[in-house]
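Next come the structures, one after another.
What follows is calculated from the coordinates using simple rules that are stated; it is not laboratory data. The shown structure was predicted, so the numbers you read here are calculated from the model rather than taken from an experiment. Cβ atoms are built from the backbone, for glycine too; each structure is taken alone.
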Structure 1
Amino acid sequence: MQLIRWTRFRWDLERLAKHPVPSPMPYTIRPVDREEEGIVRKVAQSSLAVDIGWSDAMKTVAPAMQKAIAETFLENPAHTLAVLHGVRIIGVSVIDAREEAENHLITGPCILHEYRNRGLGSALLRASLELLKAEGRREGRGLTRDRTIAARFVYPKFGGNASQYHAGPQPEPRLAA
């Protein structure tokens, strides 16, 4: 198994209001219906597969990510958000809203390659953190691979504080982008 170095981000959800909310206009963000699980899987997989920070680790990461997505869709409600361009889903964020979760952002904000660099990842991260706050969480936690675009530019937003994360001998935690 390939060694993946992780960075953990933590957000104080009580202080989110201090940080400006990015506008995803003209795109929309909404909860995902259960029938859209297949689309969520494809968008997350495609988003990570073309990301240079993840492409070399996809054989290791993809099976665990797909399993975590399936488990999330068994929950009621499935905590998943989508970014839409018209009716097309162009981004997703699958969320583990359990208080004890090591990683609340299972996929992290995944945006299709052709829609990147428009602030959509930031807007989706903010919406994900707001969902966690609405579920009564005081802290949001997200894991991402060291030195990825998410670790350098997206997750530090909204007061995200980074630290190294060591998974130890147990299986890798429910994943993030």
Structure 2
Amino acid sequence: MNEKKKLEESRYFLSKMERAQDETFEFKCNLSAFLSASRSVLQYAHEETKDTKSKVKWYESTVSKEPILKFFKDKRDINIHQQPISPSAKTTIGIHRTVNISASVSVVVKDKEGNIKSEYHSKPSQTPPKMKPPETTKTVTYYFSDWTGDEDVITLCKKYLDKLEKLVNDGIRQGHILG
């Protein structure tokens, strides 16, 4: 009955995770909230289906077909009952420096005996500016080391939400849950 509300809440925490990837503590707090909210989607669906054999069969068959659903269920259970989830992080740091080049041109015209006939020396077109300190960028990407694929946490969470949304929509369409 509240599955869609929990999907919306899960999307909210996912958006917070996307914005906080460079802030480890904030990212992990939002991941924890995401795991709880998204797990509630399945818990509500299970609660709605548990009294009717055909609904239970639909629920169990749907959930068992999707390894990502079990993976995130297990992540949430670990996070709540054992220890906070701490995904692996890959940090990429880029250093960018702007180089300004100033040049002058010298032209010397000589005859065939090597005597100088004319000379021209230009001055640099501008005084080179002072060197700016290099600009740096930092990108942090999180991974679950025990996930079988190569998706990062954000991508995997999006896939998980897609599967949850499909389950909810199918359940509503088939009359198993209210959503």
(request) Taking distance in nm of label points 7 Å out along Cα→Cβ at positions 14 and 118 as the quantity of interest, name the structure among 1, 2 where it is greatest. (result) 2
(message) When relative contact order in percent (Cα under 8 Å, 6 or more apart) is computed for each of 1, 2, which one produces 28?
(response) 2
(request) Work out which structure the value 15.9 belongs to, where Kirkwood radius over Cα pairs in Å was derived from one of 1, 2. (result) 1
(request) Have a look at 1, 2 and say which one yields 0.15 for FRET efficiency 1/(1 + (r/R0)^6) of positions 134 and 158 (r between Cβ atoms, R0 = 25 Å, to 0.05), as calculated. (result) 2
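Which structure, out of 1, 2, was helix-only ellipticity at 222 nm (-39500 (n - 2.57) for each DSSP H run of 4 or more, over all residues; to 500) derived from, given a value of -17000?
2
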(message) I have 4.0 for distance in nm of label points 7 Å out along Cα→Cβ at positions 70 and 94, calculated from one of the structures 1, 2. Which structure is it?
(response) 2
